[in-house]
Structure formats: structure tokens, C-alpha cells
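Just so it is clear, none of the values below were taken in a lab; they were calculated from the coordinates. Since the structure is predicted, the reported quantities are computational estimates derived from the model, not experimental observations. Cβ atoms are built from the backbone, for glycine too; each structure is taken alone.
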Structure P
Amino acid sequence: MKLKVTTLDNAEAGEIELADEVFGVDVRRDVLARVVNWQLAKRRAGTHKTKSRGEITGTSKKAYRQKGTGRARRGNLKTNIMRGGGTVHGPVPRDHGHDLTRKFRQLGLKTALSAKAADGQLVVLDAAKVETHKTAELVRRLAALGWTNALIIDGTEVDALFQRAARNIPGIEVLPQQGANVYDILRREQLVLTRNAVEALEARLK
């Protein structure tokens, strides 16, 4: 698969050959869904907690005598049906993460890249480098390119000035190639890869 390479000044910079085994695999929604669920499950803190009956502060004394009051039978006031009582089968701290094999995670990343390529939302950038850290200058360039909601993936290291200029732009996210993941690729409309990112991803996923 061949794709045109562009620059930040919206000029053509030749073409690049993309590996079909990375950018041309079949798009399977079930694979993408499983990988995204795996990512989001790992992000969950799992710190939710409610107090059970045994953890409620209070007396275990019987509230009133068993018979003769005309009221329902009642033990202590820490049961779940009483106001301020404990919760039955409530959430407890736990790890929500689950296992997913490395091959399946790689397939998910290939599928996400291929989905963007198939939808025409994949752009190859010659280099993500700027001469100034000023955000306004980068906003002007990105507006000329039509990128308002994009994930920009560079090589092993992101240019410091580019990273600084892009960090305050809403809808624009910048990652090194080792941070490329299915969730971030799918949540942005445009996927922008530099030449270095393409080489690194192909070496990583082939």
C-alpha cells in the first residue's frame, strides 16, 4: 500500500510504502472491542468500597423486646434494611484487569491501524518538528492541514518543541511509537504517523 507523505507546511514530500501485514489486515470489530475493554479494565482503580454489616459502627444490642410491642421483630440496627446499616454484597477493592495474549494485543494494534487506513483517516507526516514552542504557530499549521481531532505518533522520541507546542491544543494528542495503543487510535478521527513511527511500528508488528 502506497501513501503520500506530507509536511507540516501542507506540502508533498514523496510517497511511502506501507506493509500490508501491518496496515492491510482485515478489520475485525470483535478484536478491537476486546483490546479496548482490556485497556480500559487495566485503567480502573478498583478502589470502590462499601461497608458491610460487620464494619458499621454501632451496637449489636437487640433494639427492643421480641414480643408485646406490636412492631416487627428486630435484632440490632446494623442490618442492611435499616437506615445507616451495612451493605450486602457491596463492591470491595479488587483488580479489574484480565489477561490478553501478546499476539492478540498485536493483532488489535494492526487492526486499528488498518481500520484508519481503510477509512482514509491515516496520514503520514515527514517529520513532527517545529522551530518554536509557540502553540499559536502550530495551531495555524494544523488548521491548514485540517487536523482538529488527531493522534500524532512520532518515533522513539518526540521532538521537545513539538510536544510543548501541542500539549495545550484541544483534540490533539502526541505519543511516541512505543505508546501507540488501540484505544487512543480509535478515539481520534485522524491518525498521523511520522516516517520514523511507520518504520518503528512495522519493525515491532511484523
Structure Q
Amino acid sequence: MENIVKMITQSPQLPKYLEEIQAFWQEEGQKRKQFYIDVVEDRKMEFINGEIYFQSPVKWKHNEAGKLLLMLMHTYVEANKLGFVGYEKMLVSLTRNDYEPDICFWHTEKSNLFKPNQMQFPSPDLVVEILSDSTEEIDRGIKFEDYAQHGIKEYWIIDAEKQLVEQYVLEGHNYLLKHRAHNHEIIFGQVLQGFNIPALAIFNNDENVRALRKLLKS
């Protein structure tokens, strides 16, 4: 990144580049304003680098993984009064892009400021994305970079097909892989201290119930 900036600033064509970038930024800003007008509650829509992305219907495995993790996380957060857990249709507005993560969590410092009719939300403290064929490149690419640059402290990427959970933790401005968990391996929550669950609890109903009971006793 520094090399690109240095190359542009040292070029005799710097004024031209600045003019073109400004025109590009203004055009993208207009597209984003239109996105806010067009976005609807019954379709998952995201604004990424000037383009609108529509989420296709998800597979059953994807839906079940999201539902099972949501039950665990929501119950733990509510029982301990830690903040707010959002699911799917929460529009997270960052500097350039707008995302609707599968699951996201805000500590009380942020969530206590939310209004009943609010439709756009600040950077969460934790984000979970469940991979699909149409979203994997984005989840591992632009979102991975964007979430880190906006200080989202923890990022889980879930592969429902392989029943695998990748847990990333923010170090400086970049994510480091904390754990790649499957089966009965325990994921130790970093943002949600004490939210320690086996990966299998996200993919198996019986294991989910056992994990939920343990969380409620802790």
C-alpha cells in the first residue's frame, strides 16, 4: 500500500490522478445513497466497493449452523447482560461499505445507544460469517480486510460443509488465526470471555443443547 501511495504522489500526473479519484468517489457516493433508498427488509443486500450484492438462498446446513450458534451466543449474552447479538439483516455501515453479517455482537457501550427504528449500525465487536459458494471469496477477501481495518476484534468464518470454525483475533490492524476448530475441539471466546463451546455445538442439535446447559451453569 505504501509503495502505491509513494508512486502516485511522486508522479507528475498526481493532479490528474486526484481528479479521477475524486470523481470516482463522488459517483460511488451517489450509488451508496441510492442503495440506502433501494435496500429492503426481505432481501439480504450488501454494498461493496460501489456494487450491490444480493444474497442467494442458503443451504439447509448454512441455516442450521447460523441458528444453532445464534441460540448459544444470544442466550449467553442475555444471561450475562453483555450487549446485543444481531442476526443476518443488521446493516453494518463502515467507511466505504455496508454489510449484513450472518451474526454480529456489540458490547453494551455500543448497543445501549441503539434506537428502536435504527437501520444502520456501527462496527460490531465480533462478526461471524458462514461460507457459501457465492460469498466465500468476499468473506475471505474484502470483508476480512475491511473488518480488521475497522477494529472488529474477533472474526469467525464457519464452513458448514466441513463443520469447521476458523477463529481470527485482531492484532494491530490484521487478523491472526487463533484456532481452527472442528468436532469436539473447544473454541474459547475472546471478545465474549467465558463463551467457550465445542465446534460441534454449531452443527449438531444434541451437542448444542449440552453446550447451552454448560453455558447457563457457568
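Data table
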item	result
Among P, Q, which structure scores highest (criterion: distance in nm of label points 7 Å out along Cα→Cβ at positions 59 and 83)	Q
Structure from which 10.2 was derived, mean count of other Cβ atoms within 10 Å over residues 11-18, options P, Q	Q
Comparison of P, Q by Rg/Rh (Cα atoms, Kirkwood Rh) - largest value held by	P
Among P, Q, which structure scores highest (criterion: distance in nm of label points 7 Å out along Cα→Cβ at positions 19 and 171)	Q
Structure (P, Q) behind the derived value 24.4 of mean count of other Cβ atoms within 10 Å over residues 123-130	Q
Of the structures P, Q, the one that 2.4 was derived from, the read-out being distance in nm of label points 7 Å out along Cα→Cβ at positions 75 and 147	Q
Relative contact order in percent (Cα under 8 Å, 6 or more apart) - highest-scoring structure of P, Q	P
Entry that produces -12000 once helix-only ellipticity at 222 nm (-39500 (n - 2.57) for each DSSP H run of 4 or more, over all residues; to 500) is calculated, selected from P, Q	Q
